[in-house]
1. Quick check: 0.35 is what I get for FRET efficiency 1/(1 + (r/R0)^6) of positions 84 and 164 (r between Cβ atoms, R0 = 41 Å, to 0.05), calculated from one of I, II, III. Which structure matches?
2. Looking at distance in nm of label points 7 Å out along Cα→Cβ at positions 12 and 116, point out which structure of I, II, III has the largest value.
3. 27 is what came out when relative contact order in percent (Cα under 8 Å, 6 or more apart) was calculated for one structure; which of I, II, III is it?
4. Taking -22500 as the value of helix-only ellipticity at 222 nm (-39500 (n - 2.57) for each DSSP H run of 4 or more, over all residues; to 500) derived from one of the structures shown (I, II, III), identify that structure.
5. Starting from the value 1.3: which structure in I, II, III was distance in nm of label points 7 Å out along Cα→Cβ at positions 20 and 124 calculated from?
6. Going by volume of the Cα convex hull per residue in Å³, which of structures I, II, III comes out largest?
Structure I
Amino acid sequence: MSRFKPEPTELFIPRRGRVELGDPPRPGAALDICVSDVLARYWVLDCPAGLASARELDLYAAERFAAIFGEDPAQWVLRYDPDPRRRTWLACALPAAVAIELPQRAAARGWRTRHVQPRFVRAYNRHCRRIERTAAFCLAETDSTTVALLVDGGWRDIRVHPPLDRSQADFATLLRRDCRQAGLSGPCPRPVIVGPLAEAAVA
């Protein structure tokens, strides 16, 4: 006899970072927390040589975060993907109030938090199989436009822009600008565009 497995409830954390968290439909109900890219911080970590432990990697990531954003990493939760097949890794940071305190509040109400992810990471995980090794992956959301550049399977750059329907530049201009700032010459990589404003990117 098969047992029905209910879908997890999704809680979106918008730009302002505040949401009303209600009670679960039943104790232990699954909760996925999805965070606006406006609240996240993204950067690319060069694969460090000679670091022997996870703690050293964490310290290295925190140093780079502080150098790039000028913020105290202790107030953020830093995550990165240490893929040994790549020379560069995607790193992101979420405010501790969202990544730690919100799941604690959810647990106190009876929720079971499965994931806390920014929107771009969730979208990339869903679409990565159709992204070529050299490509531009864009998440065109209603509150932001996140563009990541990959070259030969490695992360080259990632930037968060205003939403396309409120941007002073069209998507092609944004992409050319990002490629130039990332030091890429020649034609820009072929874009893969997803999200509710994807049609605006090709209009």
Structure II
Amino acid sequence: MKYKTILNKIRHKYVIKKSRFICDLIPCNDLEEVKKFLNEVKNEFPDATHHCYAYIGLPGTNEIEFKDDGEPSGTAGMPILNMLKVNNLEGVLSIVTRYFGGIKLGANGLSTAYATATNEAISKAKIVEAIYSLYVSFSLDYSKFEALKANKNIDFDIIEVEYGKEVNIVVAVSKENYEEFESLISNLTSSKLEAKILKEDYHYY
């Protein structure tokens, strides 16, 4: 199981015809967090004209929410949502705060502005692939650890290293590749991997 998301919050400002659009692109886990982040932005910009947003939830949740917040129907929330979909992002909230500049943009202009603000924010974000992974703890001698680091055949991340008589290691490896990872370690050590699975969770690669 895997999905694309953003690593960190991004803020991007877009101006057209004196209207300012401030896009906050935020990693978000559920609808409760949507409310929390939306309230934070509203408190930061209490005098803004609109706070429009769209959210696509984590895989398997089927959570999708979007709001025009007083803009003409379909001109804000949906264009923001479409940009998240076009970029195949999940677990992401985009809030676009608008300060009206005195010049009306029209329905098409509004849709384009909200979509552009979001898409430009996405272009600045660090996009990562979140893969359902096992976090595994085990030990190797120093030479085998160097051989493990040189491996290019299996994707895994070294999370933690502690040096002692042996090297104590915590890695994240995708669940679907775990048997292959076990075989890699067994080939390095000529023995079965003696590992402790610490947890299962999504990991950013």
Structure III
Amino acid sequence: MKHLELVDRVYLKIKQMIFDQQLLPGQKLVQEKLSAELGISRSPLLKALEKLESELLIEKIPRRGMFVKEMTLKEIIDVFQCRAVLEGLSARLAAFRITTEQIQKLKAIFEPFIGKKRVGAEVYAEADRAFHNYIMQWSQNAAILRLEVLSNIHLKAYQAGLLRPPKDTMGEHLAIIDALAEKNGPLAETLMKEHIEKSVAALKRRKESVG
């Protein structure tokens, strides 16, 4: 395998490990351990880590090493504000392009939770990620998708965990799906922006509570 291809593969693998929380915010990256786990030498690992550092997913602290970046509440709020705009536009565009099969796929994501009094946070968070990722993909807008890849908006946003309980967001998700099914782009955009802006408000309350 060519060196550059190996670097890209390692970069994507570590990025996925951060997304899956196998590597946690604030965790030190022990290069010898990572090299052994991934079955690679230090050279491609260092290049992959440098790429992740340039995307603000990893930070290098002098005389201490490299760590998974732990975002501040202010940084997470900034990410969510960008999400509101990008995902609102994604929903508007997706409404005009989405298929019946894709609508059914979105509904199927939340069907296991309907009528349940208790919903596991981890399982619901996975459903939430899938919902938002699908809508962004189905916007079929290359610029939006490229911006998401370059900025890692979803990966950074989910570092905050679930900001509101499923009972508060389930209805919002289903209303967005209904707007998409009706091909109502402006309504889908409005509902998506309001949905994410409520999370921004929750983050701001959290920030105020910790000073």
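Bear in mind that the values in this text are calculations on the coordinates, not laboratory data. None of the values given here were measured: they were computed from a predicted structure. Cβ atoms are built from the backbone, for glycine too; each structure is taken alone.
1. On the way: I: 0.70; II: 0.35; III: 1.00.
Comparing all candidates, it corresponds to II.
2. Details: I: 2.0; II: 1.2; III: 3.1.
Evaluating distance in nm of label points 7 Å out along Cα→Cβ at positions 12 and 116 on every structure, the highest lands on III.
3. III
4. On the way: I: -7000; II: -10000; III: -22500.
Corresponding structure: III.
5. On the way: I: 3.4; II: 1.3; III: 2.5.
Label of the originating structure: II.
6. Numbers: I: 170; II: 134; III: 143.
Greatest value across I, II, III: structure I.
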